Structure I
Amino acid sequence: MGRQEIVALHIQRLCELFIPKTNETKGLEAIASMAANRSRWTGAHNLFNEIRRKTLDAHKRCDAAAVVQFEFEEICAKCIHNLGTLSAPFDSDSQYWVIPRAIHFARQLQIKDAAVLRVVIAEKSRKDNFCLNTL
């Protein structure tokens, strides 16, 4: 599994962590599905545009909780788009914002930071026999 697939897997698993804890699941489900299927990565820019409209609407409504979720979804869509090495990439640092935004969203959902970290270190820890129970 290459770097792109590992990043996409982390995004998928983060979405799966959040889906049971939120009422607005459409975007998270779309991102998880897209991340799981490399042939669908080409649709990430369009998905970002849809999510961006929801984010702007949430800002207008002063719905801070929705803004946090949609900003997480936006950065995931940007990252997936960039992973596909397509033309017109988003900012090259997009992937570095996934974890901070995931932690912010997790806190809003009352999910511990350690649960987010478990998602992103799970693959490496399996290889290194790292004990995740210490988190």
Structure II
Amino acid sequence: MSHLPAGKLPNDILAQLLPRVSSRDPRVIVGPGVGRDAAVIDNGGRSDDVFVYAGGVTVYPMTFRSPLGRERHVVEYQVRQTARGADVALRTDGPVNIEALQAVLESGLPAAGVREPRASVEITQGAFERQATGKLKRFFPLA
């Protein structure tokens, strides 16, 4: 019986082994391969809607999620697309500088191509809309 040295398998051996262990699982988008250090798997997690503005300008949820996530007192939020930006409802557990947050949200939209953006931010005590699964729906594109 021959032994392999410690470390990575040689590419020729790896190329022989991978077809035997390849997954037929439809969730595997990019599977194993020589020279690949990672796989891409669709785990069925939350899929947020993108916002599409005039002229086909696409704004991804991270444009809003990132600044909202940095606010330590924001507990939950929902973002509703408007013609030139978004209306954001917050549930908080402490003080939030609404004007500063609004400015940060507006400043991220021109980089994506939205002209003369407007964002409104308000703190609410009302119930947030949830998906059929019970998960909080965070993003609402224009219909």
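Taken together, the values in this text are just the output of simple stated rules run on the coordinates, not laboratory data. All values derive from a computational prediction rather than experimental measurement.
For this structure, a couple of remarks:
- Computed -7500 for helix-only ellipticity at 222 nm (-39500 (n - 2.57) for each DSSP H run of 4 or more, over all residues; to 500) - originating structure among I, II: II
- Read-out log10 I(q)/I(0) by the Debye sum over Cα atoms at q = 0.15 Å⁻¹, computed value -0.69, structure in I, II: I
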